[in-house]
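Just so it is clear, none of the values below were taken in a lab; they were calculated from the coordinates. Predicted model only: the values in this text are computed from it and were never measured. Cβ atoms are built from the backbone, for glycine too; each structure is taken alone.
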Structure I
Amino acid sequence: MDLRNTRTIILNQGDPEQKRTEILDYFHATFDIDEKLYDTLKYDDTFYLRADRLRHPLIFYFGHTATFYINKLTIAKVIETRINPRFESMFAVGVDEMSWDDLNEAHYDWPTRSQVKEYRDKVRELVGGLIRQLPLSLPISWEDPFWGIMMGIEHQRIHLETSSVLIRQLPLDQVRQLPMWEICHESGEPPANRLLNVSGGTVTLGKAKDHPLYGWDNEYGLHTAEVPEFKAAQQLTSNREFLAFVEAEGYRDRQWWSEEGWNWRKFKQADYPLFWIKTGNGWKLRTMASEIDMPWNWPAEVNYLEAKAFCTWKSAQSGTPIRLPSEDEWNRLRDICSMPGQPHWDKAPGNINLEWWASSCPIDRFKTGDFYDVLGNVWQWTETPIYPFHGFDIHPWYDDFSTPTFDTRHNLIKGGSWISTGNEATRDSRYAFRRHFFQHAGFRYVESGASAVIHDYQYESDSLAAQYCDAHYGPEHFDVANFPVSCAKICLGLMLERSKGHALDLGCALGRASFELALGGFAQVTGLDFSTRFFRLAARMQEEGYLRYALPEEGDIVSFHEIGLAELGLERIRDRVQFFQGDACNLPEKISGYDLVLAANLIDRLYSPRKFLTTIHERMNPGGLLVLTSPYTWLEEYTKRDEWLGGFREAGEPVWSLDGLKETLAPHFRLLGEPRDVPFVIRETRRKFQHSVAELTVWCFDANT
């Protein structure tokens with residue numbers, strides 16, 4: 001397979017065994033390209049340099065794409081045994097600049113490059129074996145094990161892009177230019193940019209679940225919009241065109257910048273684009289692994305904040321309303337140019353899919369219709385923060401791909417770059433990044449008297465997350481006390497004569513019990529949850545002090561609510577609470593040293609409750625308390641039957657979950673007191689509630705047992 005020309009797989013047609021071969025070839029090609037990307041790092045020590053202080057060193061990303069396969073295939077119940085639990089925890093989280101990322105190097109004892117390479121080889125062998133052996137029938141749908149494999153492959157291809165950007169920020173003496181990553185040698189002066197008319201029309205976005213290509217969850221659903229006529233720049237903004245803004249002292253003139261943009265500019269002390277190099281003899285450009293004389297006819301590569309400032313300046317210079325296009329406008333432009341998507345082209349219609357160069361190229365090199373670089377060269381920033389289409393549904397194996405970005409802080413980039421392959425190069429792809437983030441991204445400006453439509457999804461509308469917002473921070477229902485508050489009160493009562501140093505709230509959901517434990521005197525509380533749907537909201541509550549959510553009332557009617565820590569008396573202690581994502585059955589090494597562990601309604605949602613219960617003592621201080629609550633709702637959807645602690649018959653006799661707890665915890669814990677009932681209510685709609693009763697048990701860790 002030509003590594004510089006691979007195509008994502010059509011998943012709904014063909015011979016199953018031929019499809020198996022296609023997927024296997026695609027998987028190995030993806031691994032090969034990834035390996036060759038890291039070959040550009042000159043020394044083993046280079047893997048441990050921080051190219052960006054808000055990102056991990058590249059050793060993390062070297063491990064991350066491999067552990068992703070294992071973690072997702074474990075969630076999907078395709079595999080039962082991990083390869084290296086320590087790696088699969090260490091390399092799991094920390095990619096985007098989310099509030100829950102842990103970038104404290106003191107928490108990481110990075111393995112050697114060779115150790116990670118050995119691990120990657122084992123993953124490659126395992127996944128390759130699965131592709132050869134798993135039953136395969138067409139079409140491949142969301143629930144199919146092969147969807148999980150495609151998820152790993154397409155995820156790895158995303159990181160070709162993000163890792164190449166980090167490599168581009170390393171010191172030049174730490175990288176090497178290799179033939180696989182040959183750059184374009186065409187350069188010169190660009191033609192003058194012109195604004196051309198784009199006719200108005202209907203834009204329809206989103207795809208159905210039976211779409212033939214792999215997709216991320218934010219691509220599904222339906223969105224239609226009527227786009228008024230507008231004008232669009234014929235070319236991407238070139239380095240030469242952007243230089244006028246730099247020479248006009250645009251980076252130092254507050255009037256052109258948004259408040260967010262100006263704060264970033266002051267923080268970075270930026271005076272020109274990141275990849276420009278100012279010398280005594282003029283300007284140079286940093287490509288991924290080389291430094292070259294400035295190619296003025298290549299696209300300017302900037303973040304959204306810089307692109308927006310340029311547009312504001314350009315608008316003042318021209319006296320016309322210049323801005324970045326919306327997602328709808330960008331797609332309207334693509335529609336009138338009749339651009340095919342990958343894999344449906346004979347040769348890439350632009351500098352994309354690695355089919356041309358491993359760098360940008362002149363902005364007048366690829367023309368479709370009247371416009372240049374409709375696809376490829378560099379990503380194109382839009383004015384649109386990413387949002388869910390109508391009918392959006394979270395994929396259960398990767399619930400933190402899209403939902404954390406629906407915060408109005410992540411803007412969509414469109415069109416792909418020279419290294420965009422696989423799903424990134426398909427027509428329906430939707431990728432969004434923080435506005436200060438650097439990709440291989442530039443922009444095309446538009447002229448329009450209409451404002452770009454912004455879809456504000458600040459109100460949490462995911463139904464399950466909204467239910468838990470209400471359950472944790474909303475009013476009581478039917479005089480049943482708030483469940484996380486009740487659990488915290490019981491825990492605090494148990495700790496009256498004990499040390500209240502550090503508490504762990506496992507399965508913390510939206511974090512109410514974590515805050516209540518801190519209020520009750522714990523010096524530090526760590527909340528940890530497997531679901532990003534939950535802990536992203538807990539982290540936002542901790543950071544911003546409030547949440548907004550929309551509760552279903554009846555049918556399509558919803559009510560809007562705002563809840564805050566201040567009104568609950570929790571504002572002053574939020575600095576003593578921190579939230580992380582994690583797997584209770586495979587905890588990171590740093591999760592240790594606890595006087596109290598609360599696992600509320602967690603054990604019957606774990607894939608291996610026995611693994612959790614037989615190892616949790618390793619994270620506790622001697623004499624520490626483990627508090628468990630559960631309604632014991634055992635379902636094979638979450639826990640395989642042979643992992644259930646109770647709820648079945650053995651030799652004709654019933655085995656209750658409490659019996660299973662006693663047996664499993666006996667080697668390290670003793671039961672304190674009698675179990676007690678703690679009721680809780682979950683509001684689904686105005687007239688539908690779940691009323692459940694959890695059993696609470698308290699266990700003391702006896703280090704001498």
Structure II
Amino acid sequence: MTSIRKDLAAVSRREFLKASGLSAGGLIVGVSLPVSLLGSAASTEFQPNAFVYIAKSGDTTIWCGRCEMGQGISTALPAAVADELEADWARVSVLQGDANKKFGPQATGGSNSINQMLEPMRKAGAAGREMLVAAAAQTWNLPVDKCYAKLHVVYNHVDDRSLPYGDLVELAAELTAPEDPVLKTSDQFRYIGKPLQRHDQADMVVGQRVYGADSKVPGVKYAAISHVPVLGGTVKSFDKAAAMEVPGVVDVVLIPRFENAYGSVGGVAVVADNTWTAQQGLTKLNIEFEAGENGSYNTTEYKKQLVKNVEVPATKEFEKGALEQAFELAAVRHKATYVGGHLSHSPMEPMASLVWVQDDKCEIWASTQDPAGIQKTIGAYLDRKPEDITVHVMASGGAFGRKFKCDYVQEAAACSKAVGAPVQLTWSREEDTQTGYYHSCSAQHIEASVDADGKVTGWLHRAAFPAIGSTFNPAVVQPTAGDLDAVSKHPYGIENMQVESGMAKAHTRIGWYRAVYAIFYGFAINVFTDELAHAAGVDTVQFLRNIYDNNKVAEQQEQAKRCRGVLDKAAEMADWGKKLPANQGMGIAVHHSFHSYVAMVVHVETNGDDITVKRVDCAVDCGLVLNPDIATAQMEGAIIMGVGLALNTEISFEDGAVVNSNFHDYPVLHIGDAPAEMNISFINQGVSPTGLGEPGVPTLAPALANAVYAANGKRHRSIPINPA
């Protein structure tokens with residue numbers, strides 16, 4: 001077979017077929033991904049390719065390189081490939097790609113999957129289509145432009161002959177793939193932008209979807225673990241002999257802290273013939289821990305200190321205009337401070353992986369958002385090359401950023417290495433809750449001025465929160481200028497602004513949580529804006545319109561326009577301004593994050609401290625929407641998650657350790673507490689796709705808090721409002 005692309009030489013067709021279990025004689029299409037997708041990594045480090053395979057039967061396999069964690073990416077991206085390929089979706093099978101550079105950057109987070117991979121994957125499909133059409137044209141001795149593909153068949157305009165894809169794959173495989181295949185125009189889309197059933201929907205409904213916790217291999221042992229509860233602490237002592245007396249226990253493994261950003265905090269694991277036995281052995285260990293320097297961490301006191309740090313001048317990170325002059329000339333001045341607590345990801349599937357460390361190889365099955373990160377971390381732990389670590393990417397039963405880190409995989413590797421057998425480690429819910437990478441708690445202080453014409457003329461914003469950078473560098477003890485970009489580059493476009501960073505040393509591991517910093521920025525900015533509007537005597541929607549319309553910053557004009565677009569749409573959907581019964585109110589919030597724009601109107605009813613969310617109207621501008629059904633589900637999930645974090649969920653620390661342990665004191669929102677009605681509208685779909693998985697979360701909490709104020713006059717400046 002003639003090589004389709006020279007840069008596929010590292011993965012021969014025979015090797016690819018052998019690895020994938022597919023029969024020879026089909027058509028494989030590879031597409032090189034641009035170096036621009038590779039971030040700051042050296043271009044020589046990554047030369048990825050994505051593949052399409054069509055068998056002689058015509059049956060088609062499409063690989064998805066990004067991980068599936070419920071967001072529907074393994075349907076959305078392969079469907080885009082199938083669209084350009086002119087494939088019959090009923091004849092397409094989707095497989096999850098293992099860790100491999102040929103699939104492109106595989107880290108699934110930051111709402112980047114679609115905007116990074118859509119064009120390369122469309123080109124993979126389009127290249128396959130053009131090769132099949134060229135093969136048919138050659139067979140018929142016709143010009144290529146007289147032939148066309150439609151639903152797994154190539155036709156021609158001359159005599160209406162047709163050839164199914166399966167009959168063309170051998171000839172097509174001998175052709176050179178086009179360097180720049182022609183993509184469809186939007187009016188030609190068959191699947192893109194259309195509701196399409198998830199490829200794995202049936203498996204999920206009947207419980208056949210295989211997740212990380214379901215992984216099994218012959219001879220597997222099972223492990224349970226108890227971690228050092230305080231960051232930087234150590235295991236002081238444990239009773240190994242007592243655990244070994246439990247029938248079925250194989251070994252007790254001490255796991256020291258692995259000094260790696262994604263390494264274990266340290267603990268003790270029990271390996272046994274089954275999970276129940278391992279858990280029983282764990283109860284016999286009688287472990288004593290040494291807390292270390294973070295043993296005094298207390299979130300109640302810590303948040304009080306953060307408030308003090310932002311209510312006095314702090315480190316100046318950004319300024320423009322003449323803020324003091326704007327304040328002096330103001331008709332209205334207002335100030336307020338906002339606080340948010342730590343959050344835990346708490347996916348339904350806790351941390352789970354199966355690892356088999358052998359002398360000549362290491363094989364891993366894991367629910368993960370970052371298979372390359374696993375290769376690097378386990379490679380470092382075992383002193384092996386990352387590419388020598390085989391990672392099978394399993395479906396994740398939720399992730400939200402937590403499964404971007406692979407400490408749980410490193411711990412399973414430590415157990416496997418110790419016992420010389422494959423080991424599946426599944427954390428308990430308590431370990432998952434108490435040994436995480438937590439969303440930052442935060443304090444933000446805002447002061448602003450409004451002139452006699454109702455224009456916001458000045459904005460002072462101080463923020464203090466333990467930054468994610470502290471997980472990688474303990475010397476980071478306050479937010480950096482980059483961490484404050486969401487304020488300094490906010491599409492309000494205020495002429496006179498000052499942004500400051502307050503001290504906030506981390507005492508636990510801080511990590512990416514769905515929407516990341518946008519959660520507390522969205523809350524503080526939107527609640528403060530509502531307060532400012534009331535202080536100025538202007539309806540909040542009109543006040544926001546005025547802000548966006550007054551934005552004179554050239555590079556923010558498009559942002560302001562699109563913010564105004566979702567604002568107007570959400571207000572229209574909710575019939576903003578209509579009269580409501582007593583103790584009911586509406587609140588609105590708008591936020592720009594991950595290059596997308598979301599506005600929400602939340603309608604609540606209050607009865608004392610009890611808050612019922614009756615309805616949420618949400619307008620989204622995320623550019624091109626690949627699958628409206630999946631996109632709608634994403635936003636509904638974001639709304640439900642947002643209600644929970646606004647009302648109830650917070651992780652608290654005492655004596656350096658997490659107080660919460662399970663869903664009774666860190667509750668996931670119950671179905672009875674979900675909004676009775678959720679309306680989602682997508683607008684401005686004619687541009688390239690932007691983020692969707694995360695931007696829906698930041699607007700819910702401030703809109704809810706503003707709605708509560710409208711209902712009963714009580715202003716909430718801290719979330720959660722009613723911590724469990």
Structure III
Amino acid sequence: MDDRSIDSLHRLARLYRVTTEFQDGFHALRRAAPEAVVAVLRSLGAPLASLDDAPDALRARRLELWQRIVEPVVVSWTPDQPAFPDQPACPDQPACTVRLDPRESLLTCEIEQEDGTQRRWSVRRDDMPLRHSAEVEGRADTIRTLTLPADLPLGYHRLHLRTERRTAEAWVFRAPRQAYPLREVCAAGWGVFLPLYSLHTSKSWGAGDFTDLGELAQWTASLGGQLVGTLPLLAAFLDTPCDPSPYTPVSRLFWNEFFVDPAAAPEFEDSSRAKELLSSSEFQADISACRAASLVDYPRQMALKRRVIELLCSALGDNTSQRATDLREYVDARPSLEAYASFRAATEHEHKTWPEWPERQRSGHLSGGDYDEQARRYHLYVQWLADAQLRKLAEDAGSADLYLDLPLGVHPGGFDVWREPDSFALGMAGGAPPDRFFTKGQNWGFAPVHPEKIRLDGYRHYIECLRHHMRYSRVLRIDHVMNLHRLYWIPRGFEATQGMYVANRADEFYAVLALESRRHQTAIVGEDLGTVPGRVRVNMSEHGLSRMYVGQFQLTPDSNNAIEATPEDSLASLNTHDMRPFAGFWKGLDIEDQMEFKLLDPEQAHQERERRQQVTAAVVDYLRRRGALTKDDPALDDILEACLVELAARPESMMLVNLEDLWLEEVPQNTPGTVNERPNWRQRSRHSLEEMKALRRVEELLKRVNQLRVEAAS
């Protein structure tokens with residue numbers, strides 16, 4: 001390979017914010033292959049057909065960056081109190097940098113504020129402070145500071161600039177430095193966690209629905225809890241194709257109709273046909289079979305539920321009732337809902353995802369002949385029902401608040417990628433490099449967002465996703481929070497070990513999160529587990545994002561510090577949905593999982609088992625000395641209770657209790673790295689909600705957690 005081309009390629013990668021050399025989870029240095037780098041850079045817009053084009057592409061990129069008058073997005077923090085005492089407060093005066101050449105002496109400026117207010121002014125080049133100068137293509141260009149109006153309010157504003165020769169536009173994000181604090185939502189409080197598909201009651205059809213979630217929230221509140229957490233509740237493919245994973249949703253803008261309770265729809269009371277169908281012996285037999293199964297059968301249950309909901313939708317029809325008018329107004333207020341309903345109907349019509357559709361339909365626009373009209377109306381109606389049922393749940397004053405989860409990606413054949421193709425890097429997949437849990441790396445399958453193109457429309461799609469969740473959640477978990485800074489990209493056709501990191505604009509993401517969080521009074525929790533650079537956690541703290549503390553990751557063989565300290569303002573739990581519950585972890589079943597999937601060889605597994613025995617012995621000794629364990633030979637449920645007591649007594653954090661731990665469940669909801677090998681996202685809770693309430697041990701544990709949390713807060 002030509003050394004000049006290789007050198008130009010790596011320089012070009014830096015200009016596109018691509019890291020081609022990095023340390024993986026084993027702290028081993030990895031270098032991306034030139035072919036993989038070319039593929040990533042091409043997806044980012046670099047004019048590269050092959051490695052030989054790198055020198056010319058490098059020159060073109062340098063010119064492109066220098067010829068920008070202003071960056072597409074400008075972040076301006078309001079003068080909040082600094083996050084740390086030794087930090088200076090933000091200056092009152094918002095400003096941005098501009099690039100001007102010697103032929104441009106006057107800059108005409110206009111800001112269109114979010115509320116529509118317009119402000120205009122002009123400034124001479126030499127009156128703007130000089131920050132830097134450089135010779136580019138024989139011309140002495142300068143970078144200067146442009147002062148913006150001092151009283152610029154919070155919001156997303158549009159900046160228009162014009163010189164004698166050029167024009168430019170930018171978004172100005174005027175944002176608070178910190179997100180809404182978790183302590184304002186639930187100071188030293190606690191909550192429970194259970195996936196909604198796993199929750200079930202005597203009335204549900206085999207999996208939980210929004211009515212069941214409301215009952216869980218009411219019961220939690222009656223015990224003193226402040227939050228109910230669950231996995232993402234977003235739309236999914238549940239027929240053909242079928243992918244129930246909550247982390248590969250069809251869209252991050254619409255709810256999963258699987259969780260709608262048909263009997264809670266106002267139309268149900270007046271629909272004799274729906275009631276007749278629901279009460280029929282055949283229908284009841286199908287529901288009974290779903291209730292009796294140990295795993296959730298998504299296609300079967302969704303088909304049953306849809307039959308009833310379609311009757312309710314048909315009953316509403318095109319009449320002039322208030323309900324029909326309300327539906328039309330709801331749809332009119334959400335232009336993307338029309339496109340979503342058409343997309344879902346077309347997917348059902350084609351029985352395949354959009355990358356396999358005819359060319360015309362892949363363009364992001366559909367006509368009436370591309371789908372069944374009844375199916376389109378169904379998707380409009382069912383989203384309206386889902387939104388209303390979630391809103392009712394969130395507004396119930398006697399319920400615990402919702403803790404929702406925003407997944408990192410979307411299904412590559414889903415609505416968001418089809419509708420917003422320019423916002424995604426098609427041909428790439430997000431993932432993770434090798435680490436001790438996944439020695440071959442991970443390919444998560446979804447297309448990453450394009451870090452430059454999302455800036456051009458001011459992060460519109462991301463803002464819509466946040467607002468969709470924050471309307472009803474008081475706490476929002478951001479999956480894989482490191483993505484605010486960078487994401488590991490894997491080009492199509494390459495192994496997961498052959499990827500590289502692509503940087504995002506962290507300050508712009510933090511500005512959006514802080515602004516939306518404050519507007520909705522929703523606290524943000526960042527999932528910062530695994531191999532995360534220290535600067536990410538520093539930035540999280542600076543911007544008011546709470547960390548996650550997962551007890552099973554924080555256990556050590558040192559009996560003096562067997563359960564490590566809890567960070568301030570974090571969300572603490574014993575485990576997550578991607579881990580074995582406490583009983584399975586204590587027995588080392590997660591090590592057996594790693595052996596089964598060849599992530600550990602026999603010698604490594606032996607070492608892991610020995611270390612686990614050391615850890616569990618140290619934890620028992622630590623808890624005894626803390627007075628949380630008193631028995632000479634404690635049972636597993638005694639150890640679980642002692643661990644919960646230890647976390648509950650710590651005042652630094654909010655606490656989330658996995659309900660399945662309370663009856664010593666061993667089976668995980670998800671085994672990362674598996675697809676068909678394990679029944680992921682399908683495990684029904686061993687106990688119904690009614691049975692949970694009747695289990696004396698469960699109620700006693702939660703009441704004790706509440707008592708300790710109250711004492712910790714006082």
Computed 5.0 for distance in nm of label points 7 Å out along Cα→Cβ at positions 150 and 342 - originating structure among I, II, III: III
Source structure (of I, II, III) for mean count of other Cβ atoms within 10 Å over residues 118-125, computed value 12.4: III
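Work out mean count of other Cβ atoms within 10 Å over residues 190-197 for each of structures I, II, III, then name the structure with the largest result. Mind dumping the intermediate values first?
On the way: I: 14.4; II: 17.4; III: 24.4.
With respect to mean count of other Cβ atoms within 10 Å over residues 190-197, the highest-scoring structure among I, II, III is III.
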